[in-house]
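So, here come the structures, one by one.
None of the figures in this text is laboratory data; all of them are computed from the coordinates on show. Note that the structure is predicted; figures quoted are calculated from it, not measured. Cβ atoms are built from the backbone, for glycine too; each structure is taken alone.
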Structure 1
């Protein structure tokens, strides 16, 4: 039973050089048609479960005009909500104002995730973004007045960046005093402007040093490192993203959105034209019990708490050690077994992909 909902809004006022998400420039007429199709999809697929979390991402959801946002929130009223319901919407600082914040508040939004990425002028030029530190601070303070929980996205490991620039970005973000910070090392993806320009990533050594610096400074500023790329103040973890890392089922609505329901993973078409003409899927996978256990391992080990051996047995009626031979990885201190949990220690998170690969290879 899916208790989590992701809704994709693919419109942006500008296209960033690094972005490979499904998006197009905002167009009022296309956006109106898109919301109609979104309503149709939700009405058709939603099975009336009580929903614990809704996350509206993109694209840039805040690029919609007031009338369209009102229409979106009207569609969302379709969902039955659990008592501890949380509601996140993504926004950029250049497309948000007090009028939209009031609308968010009046429609039960509890959390806003802002794409900041950097305040350094060279970084911003490289990313093809425009940010104004004074405007950022004003919007954050205004959001706090409306009592929103706030996440800030930080991007690092840019070719235009060194440790001094990274520290200035961190200083600025810490001065905002938000409850959650997500960090992303630049990955140059296919079908992005950076890939077309043949831009190369910085060295892995420098990337690692930047990651270590971020971890150290987050801890110093009282942020808990609860997931490989995510930090929060106590009790401010992202409820919605935890559903992915804890391998829970979820709905995905809108173009390119992915769902995991009734042991099946599927992704909507990535073509906005196709989505508007006729809702269809671009990918579908039936998930066996063995697949689910592998997903559990891969996703749980992104979290500081790792895999609960007790929960694993309750979900799959099998002991973790009967499926995966992890003893030598524990002996080599790549994994930690403590208090009935198997996890990767923070100092090894940078090589977590390699550790997880080795664990999966030890399947019995």
Structure 2
């Protein structure tokens, strides 16, 4: 019987358990995208806490593909020393680390990147803060090459895998979605055409890193947005990736414009509110042969273990619970199976904007109160 703390492999990458720290922006890099010692310490603490695989916050493959302050960059070799120190810190604690690669497309601003954002089509939609410029064919080809170059750097720096971010309304997702992709050339219209950019990126990345290096994809099962990507089209993309040899698919859902069904929902207080992307992940798992990860509101050990046991997904991915409890995996493995302490308030992201790094504000308040009472 499969269990949460089974040892597994993804294309030769040995993982100590089926728990994955899903990517989240940490805000702990310099303005250029250079990782800091603070970020290395954050990942080392997660590794020490026992999680099987750490997926980094989204790393931009080109400077016009960044979104938030303190975001990691993999667009240059200038950060090689810091990157290698980061991966060494994680490996020293016995865990594995995967770099997530992104270009945010139209989901940024000219003030942030110093030029007009680019996207598959020049359309103004709710998820775009500004009107982007439509990418020319040559620009698309340049971006494919940027993803491949970023993946090659990640491999050379000691990362154990890469993950293509094709979710949450970023550039690859923008090509997949009929809401943001209104093109009439070979990259638009049919789902086959809308999947073309994703597959070109995947093939270029695979060629850059080789067959033995894990290449994974984070894919929206649905955009939860009128006119956006729907499950059947996501299934098409997932099957195409599986046929190309993708090593794992992490299933998420939603964009910043998806109302109450965004990727990071608040107020998850009951088991019924947990695992909100599981129906999408389960459908996609039924259509592919590669491992499937599910992310989204998972907080309870029994539920996570049940998902693995029933083969509804192959890996359990979480982000916010590991912000409050970096040692959550070890706590569960050692027998304390009580619910994750995260209350899904999203307060952890505010310090990333104001203080140079995310942390759980509730946990800090509680620790300060305890200190004052002594």
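So P(r) over Cα pairs in 10 Å bins from 0, in percent, computed for just one structure, reads 5, 26, 37, 25, 6, 1, 0; which one of 1, 2 is that? Could you put the intermediate results ahead of the total?
Values: 1: 5, 22, 32, 28, 12, 1, 0; 2: 5, 26, 37, 25, 6, 1, 0.
Derived from 2, not from the others.
With mean count of other Cβ atoms within 10 Å over residues 67-74 derived from the coordinates and found to be 22.4, which of 1, 2 does the value describe? Structure 2 accounts for this read-out. Here distance in nm of label points 7 Å out along Cα→Cβ at positions 251 and 315 has been calculated and equals 1.5, so which of 1, 2 was it run on? This value belongs to structure 2.
Looking at structures 1, 2, which one was FRET efficiency 1/(1 + (r/R0)^6) of positions 275 and 291 (r between Cβ atoms, R0 = 30 Å, to 0.05) calculated from, given that it came out as 0.95? If you can, show how the numbers build up before the last one.
Details: 1: 0.65; 2: 0.95.
Answer for the origin of the read-out: 2.
Once FRET efficiency 1/(1 + (r/R0)^6) of positions 131 and 323 (r between Cβ atoms, R0 = 30 Å, to 0.05) is evaluated on every structure in 1, 2, the highest one turns out to be 2.
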